[in-house]
Structure P
Amino acid sequence: MTDELLDFTGKVALVTGGSRGLGRQMVLALAERGADVIIASRKLEGCEQVAEEVRAMGRKALPYGCHVGHWDDLAKLADAAYAEFGKVDILINNAGMSPLYEKLTDISEELFDKVMGVNFKGPFRLGTLIGERMAAGAGGCIINISSTASLNPSPGSEPYGAAKAGLNAITRSFAFAYGPKVRSNCIIAGPFLTDISKAWDLEAFNANAKATLALQRGGQPNEIVGAALYLASDAAAFTTGALLRVDGGTA
């Protein structure tokens, strides 16, 4: 039996980057608790696969192919969500990217703009489009997924860390811009062992984790769920403008 505070029956959630990793886990957790979902990601095929998982639970799902770094695509995504469901109660800006490079001067303008677009510009634009409609309607909540790179020196991920720091800032801005009917909060995520981690040197990562993380390990994708459900639910009715670290105790 689902606790009534975590019952999302009748709610509609839009999750960017929802086809894999942390996004997929949040989509499925919300659907398991009654929410209908819009699953947005750059690759429509992946969105459709997760949508089938959601429908198997008896919930409605709208898969939508969208590049969140493209300004105009986000207006189309918002319009599609409202056309399908008539509302969005929960927006989770989860899509992100952090490409590798050998040195800072190797970062091209195109790559810099792409990192800023996906991690900062996109969540800003979608947050305004959805937040304004939420505020004009029955309200809702926005959850931004940030990173510990936004708080700590981030060698090897400087544009990413800077973009996520901007995401932290607009989280609080949205809380005031669209409150009191809309809550806006941020999860500052540490290192999670999603499919992206397959490209990591895991031996080096594990050694570093033992030295720099209180839990001495990376997170499993499902370990983001508790924080997301809390911030999306009525349990967090008096929580807005908050930056919640889910990072294994990053030093």
Structure Q
Amino acid sequence: MPVVAFLRISAIVALLCLASLASAAPAPQAAAEPGAPTAAFSWTAQITRSVAVRKAPRDDAKVAARVTTYTAFWRRAQQLMVLSAVQTDPATGRRWVLVRLPGRPNLAQGFVPLDAVKLRATRTRIVVRLGARKVELWKSGRRVARYAASVGTGSTPTPTGLFAVQDPVPSADFQRSYLGPYIITLTAYSPVLTSFMGGNGLVAIHGTNATGLLGQAVSHGCVRITNAAVTRLYRTVAPGTPVEILR
């Protein structure tokens, strides 16, 4: 091959490689301290000791709830979604973080002291679109999967808002025919049902064997997806993962 032709080909290959590198934009980086959840990443606060959750970022504020170090169902590490930047009590210098609480009412929140949590960043997010009847899995601000879903009816609607994964669990043998292999419980509750099938109206994303009903508004408020889809979500998400439910 003539030297000039070889040099031209080499230059073209080099340019193509550079263009490829330029187009592969790096994933957004989380800040050193937490803030409100974004499409690219969010933060969780792992509870390291049982603690009172306060309605304001100070020790003498009213108690909103109490949280323990473990989740309600599977007894794994309790991780709560962080909702804002760290706030400091000017009177004491103690630092606090606002978290989403795993209980009623919907969108309950409160402050926990920073010395009682371990902070972690996560790039995973679930988006539920009720109108489109779809569940989306996002990573680092990019949608990586989209699944058909069944959602609540008009009389038993799926609640909307920014929730979090509460405690994903495998279903029991007797539940698998109608709940699929996994139940991804959320910090969301039915706005109309305070009890259902022995529970307290807790909303979850779970599997289903009735795949012919996917794409319809037929549930009591939970979000149903295929068993393969819920298996992927179960293997991907953890307590504290943001779940945004949109109309």
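Below are the figures for this structure:
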item	result
Distance in nm of label points 7 Å out along Cα→Cβ at positions 166 and 190 - structure with the largest value, from P, Q	P
Origin of the derived value 7, 28, 29, 17, 8, 5, 3, 1, 0 (P(r) over Cα pairs in 10 Å bins from 0, in percent; candidates P, Q)	Q
Structure (P, Q) behind the derived value -13000 of helix-only ellipticity at 222 nm (-39500 (n - 2.57) for each DSSP H run of 4 or more, over all residues; to 500)	P
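Every read-out reported here was derived from the displayed coordinates using simple, explicitly stated rules and does not represent laboratory data. Computed from a predicted structure; not experimentally measured. Cβ atoms are built from the backbone, for glycine too; each structure is taken alone.
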